[in-house]
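Down below are the structures I want you to see.
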Structure P
Amino acid sequence: MLDEIKKDAASRMAKSVAALQQEMTKIRTGRAHTSLLDHITVDYYGSQVPLKQVSNIGIEDSRTLVVTPWEKDMVQAIEKAIMTSDLGLNPATAGTVIRVPLPALTEERRKDMIRVVRNEAEGGRISIRNIRRDALHDAKELLKEKMIGEDEERRAEAEIQNITDKYVAEIDKVLADKESELMEI
């Protein structure tokens, strides 16, 4: 029973770290990478479809992304989706090719981005602490139902705390990596 609780907590914490890493890829660092546009959806014949399902996304140079729609009709919709996204990008269309230049990050913008990154990391830590709370609650329930003893419950608490510390350290590492990436000029 306790092993299942610990395994469940560890897998949920790992998913929280993975979700944070996914969010961090969306935060741009001044260099062009295709994952920047991953979360953008486009209106494709009445339904919202991820951008990478209706076009080819590539890198032209270190500061420019190139989006090539598979259908000529999609150029306007893709351009609009990129403009209205939360990335603050202005695409330029040349025929059927959409170029997305990434503006250089100013010092002030970098500090804003670091604030956003730290906020995301704190959200990840909070989700891990919530998972820990759930696991500890489950262990206490087993103690109340007399399925385990007090010693086992205390040991489980210590092990759950160790798991929590491990994943919080992973989040701190992801945060430190992203901060150093943002401060790179």
Structure Q
Amino acid sequence: MTEMIEMIRTDAEERMQKSVEALKAALVKIRTGRAHPSLLEHVTVPYYGSNAPINQLANITVLDTRTLSVIPYEKSIMVTVEKAIRDSDLGLNPTNVGNLLRVPLPPMTEERRRDLVKVVRHEAENARIAIRNVRRDANQEFKGLMKDGEISKDEEHQATDQIQKLTNQFIGKIDAVFAEKEAELMEV
């Protein structure tokens, strides 16, 4: 009986962890004003009839705090890579300097920083909702097991308490990720 409870708890914990990871992945794409190679991670480049991630076609490095360097592995795709970066939703304008692209990051205004904090807050809230949904699903499974007579009322109560503790723990992780990103965004 308790192995079923443990299976549900483990599944819930894994799903909650995935919510935290998804939030971190979403926040990586939000620009902080500092150059970081992961900024271009979601940019895709048309390459031989299909779209390929830019990091598979070029070496991306940081030249200084406000500039990225993109060196395509094949010189023939330089213009295509440049166009892909320019057309992305990042608002970047790369400059072709012979064998590499310089990608300067424009300085962020106070208003833009506040807008980005709102976006981050929204992403964090979506992650909290996902975690609460996992809690609800697990609690419903426990109620079902109790109705079927597979676990007692006390076991169901203990199991829902464990899930609540897990929920609080993962919402705390999300709050920490949010606070870290907010501080990073508001840093001038």
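Coordinate-derived values only; no laboratory data. Everything numeric here is computed off the predicted structure, so don't read it as measured data. Cβ atoms are built from the backbone, for glycine too; each structure is taken alone.
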Next on the checklist: Starting from the value 3.0: which structure in P, Q was distance in nm of label points 7 Å out along Cα→Cβ at positions 21 and 85 calculated from?
Outcome noted: Q
Checklist entry - distance in nm of label points 7 Å out along Cα→Cβ at positions 45 and 173 computed as 4.6: which structure among P, Q? => result P
